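Taken together, the values in this text are just the output of simple stated rules run on the coordinates, not laboratory data. None of the values given here were measured: they were computed from a predicted structure. Cβ atoms are built from the backbone, for glycine too; each structure is taken alone.
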Structure I
């Protein structure tokens, strides 16, 4: 059973450390497009040399291209990627659907792995990705071992899961907190770590009393779970830490190398993990470790509420551990680990050409094709010594000196005539030429030739997303609203909102209002949950039944698993879902991503929160939906603030957290599906941006109501009716609510 131990590298130094420590593969970012923009990411030439190094060692290098991309960036992606592809990069780890599509067209033989930033939570979503040509998935870290087994069994996809390192509070890729607060988008590799800051909570014994760290996840450590993870069929064990130092990388990889080998070699019972876990604790941890979500949905024990730093004896132990690792990284054995072992034969006789043949064994090193590669180089005709020939052992010893080169001899056979004259300069030149040819031969085993990008079949080119200003309509957009509470639904029924609203999006628990809303001249959409998990299979099965109910005129889809579910139902049962709207949490930041979803049958999207007006204006937004009012969902989390603070009631409801500046963020606990949504402290309102919104020519606009009162709901809907022309005779004033325009004017880095 082959298990890949995958190490992080935020620099070439960390990559070398990972190789020395025994990693099978390394993932690293380049100078663009990576989710760790603040790491010491290598420049192009450095990265190309890193690819050559990793392949000489028989290991693999994965390039992280795991950020969302704007159209202008996507246009440059292929050119940026070309030299790494040609050098033989082993795979790319990708978040953006448009980037996946581009890679499959430009580099069809390049393996593409779905990043955990895609928030993959089940087999239906995986099947969609397989249609795109994804060969490996890094699922959401929140999945249980049983869920991972099910995905593996139902789809056969390779799974790569995290076994150690930092955990995000939010489902990866579903966090806009850093983006909305400071403009540093986590989806663009610039997360400011807002979850690591202190907050006052409104629940539990410490309610409002002191600042704690309710969003601060402990670091993951699964050392004791290695047997279960291997038996679950996981292909690759991933260590987090591209922002960490090389010593951390080396120490962590070495520990897990010992653990994985102990199980695979049948010596797990003899393996003592206590010392290794102590070393991991010394290297880095946040108030202890957690073994993550593999056997639990969430837990207050996974949160480091106090966020204490290492001090006293523990800090001293950490210093010694790091110094010890640093010494090993700089030692002679470490140098040997970075050299490719060779077998060689040397023939030197007077009166004939000297020859050197070198062979590298590739059969155990992950190379495709050949089991070995050989090169042969020759000298000019060698002269006969005037007196005594050059000492054979001296020649052999001199020839084997490869220090500082990428190679080392593990065996050298020599056949040297007794009377041959071989000057030292000739030996050095022969060795240099042979090693140069070997490096070229090894590199060529991985080298590829780029192809010209072809227009995809069916004419679904991303260019269809570009604006056609000659065909713009002049009508007013339809107005949608989504509600979260019974009071808000009642307000719609009693306010005459049917004169203004085209449709209302209801969560499953408010389905009883659908018929009444239709009677009031409003279409009804089923708003699916932010999270869809196999863990809650009974909820998923109930959702399947609800989808086919003629009560619904359409569906609001919020994640990849739900999109995959709809496609599967259409294929298996000729299911006709009515109008389907993709929510903003399914990112369509560029035209290629729009085309991907259209190829799956999804025609209407909610425009991304992180694109500003000018960026949206460059796309074809006709038929799209724009959120013009509502609190932006900042984090979607499997954790629960109320449970963390010891006040879980098991009932859906609200609480809140307040940061050091006094901003209060409402927190909604959806207990049926067991996830939390942390909303922005202020709602986003584009009601005063009518002219700009009108120029986007969206098919519809939407207001997302979360914690608003009935009165606020009515006032905002009436204002929208005036602004967007459904109630032009109305006479209202803008609600006296503090609001933000979000990224509509400022954009993100």
Structure II
């Protein structure tokens, strides 16, 4: 929250959300030992209710009532608690679906939305909690110095920081026992306030239209009700997290709501608006015994600091155990004693907190810290809503919440973030996204599944059902099936397919194995091996391995059956075959693929030259219909690939004499301009030369040649294909292209550039 949102006489400790604490941490303790010790009351309810009843209640609530009146305050309490309640429902649903181990929020998010999302939230969350320790101890020191002016604020803050760290370092159970005394102090202060006296005679001010605006006051108050994650952060220390987290969290929210709905009535009837706004310790004047309010303030700051020093090391411990942190920081994942206490993490957190205390003024970073906590709440709501929407069989919480409520909680958290501080929201989002992409680049491997696969499956299902109709020219892209065999032996086929799609179409790399050589399990294992090989070569492709009596039968089986709904390969890429013994079967395979209405691209590679300098592509033009349009489309797509970005496309057209040359060149230039594809027309005059002579002399310096193939209409196709092979002998790498029948590729050219 910004300074403009504060009442008079602000103190640094009041600026952040004193009750904003989220746990986080995943990873199992060594030897899979279940954490023991803390129950619902001590492990969840107590820390949660103490952070809800924090310094904002003591030092800001009077300011809230003074600015918006009694009705406005009740509305703010109800609205803000509703958001917290919805988040509590989401937390309860997730907690009752799986065992929540060390930490809480980080564990929940990483096991639901993936380790990248969990880490992106968990790392900032750790620093937010660690710095919050200093924030609260500075606030405690400030209130002590106001009472005892002879003391030095920095020294008091340092001593207090070391004290709360000592409690956490000793054990979580000891720290919880210390919080019982703090709770007693807060309870005593509330009783003293209840039986107190009015500061001055006053009439209830139901609504104050002259103070700060409703949303400014809302932003100041909201952090007071968001301490629900304090108990979740100790999930690794709970005897039964599945039972304790929902019960303790919801009970703490209910307790906080009842108290926050009752206090405004006392404040509004015992002091006027001006007094409530100006005196941050107005409760001290109202109380039966004033010092009890100071005890409450001190207890609130100490409990907040203690909650942070308990939660932060457990986030760090889990991040290290899951491998989110760099390997050299893995020592932070170690635990001590039978309760697996994160003592190394606590020592590190103490160092961070002491450094922050020495700096002193944390007002500037307080809003960003608040955003990190709220981001955690928002992501938890998103996790629960996605799980609810997908209705995965594995998601079976005993505490059921409709996904609409979780989604509502996520929207509420996001809205509140912008209301509190829009700039801090953007900064926090940038940091979280930066960490997410960093973790994504590291390609972390996890031993658990997450909801992302289910989400993609649902989107895939919706998409497949939406495109059940036949392929249309407006949205055509090459969906390539590569009949490559072992990829490393015919890598140029995959490289060509990648050039055609450049991560926009689909590629499936296929291999046909002899029948009986592999069972289904071994085929699946081989597919995984091929996927890993392609990933290492930076190729995004699917893999399919089938067994058949011969490769031609296997290839046709792939063309016939492979795909999902309307999403089937529309372009088949395969290599040329020089083996005369199998030529008839090879040509029969081409006829079968063509009859299945698939386009065919056959690569005849020049072993000495490969793809050359990738600077010149020759298309031997026979017109816009069928093969001509497909060849021009494929050449255009190839030039969009980074490896072929410098390539120039040449349209070569042979005419019988010079009389026809001028008109032919004009027609080609008009066509190229109309299609808006960068290509260079070359009209070649035969002058009695054969096509083969012209082909060899004109394309000898090309890096890739496109030649169209005739349709395989009868048994004479084998002889035709042999002539085609003979024609290509000695040429640079050549592609034989046969367009799918009954598909208007010329319309793709006309539509793709509009």
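Some observations on this one:
- Answer label among I, II for the case where FRET efficiency 1/(1 + (r/R0)^6) of positions 142 and 174 (r between Cβ atoms, R0 = 25 Å, to 0.05), calculated from the coordinates, equals 0.40: II
- Once FRET efficiency 1/(1 + (r/R0)^6) of positions 526 and 726 (r between Cβ atoms, R0 = 30 Å, to 0.05) is computed for every structure in I, II, the highest value turns out to be that of I.
- Identity of the structure behind -10000 (criterion: helix-only ellipticity at 222 nm (-39500 (n - 2.57) for each DSSP H run of 4 or more, over all residues; to 500), calculated), options I, II: I
- Structure (I, II) behind the derived value 189 of volume of the Cα convex hull per residue in Å³: II
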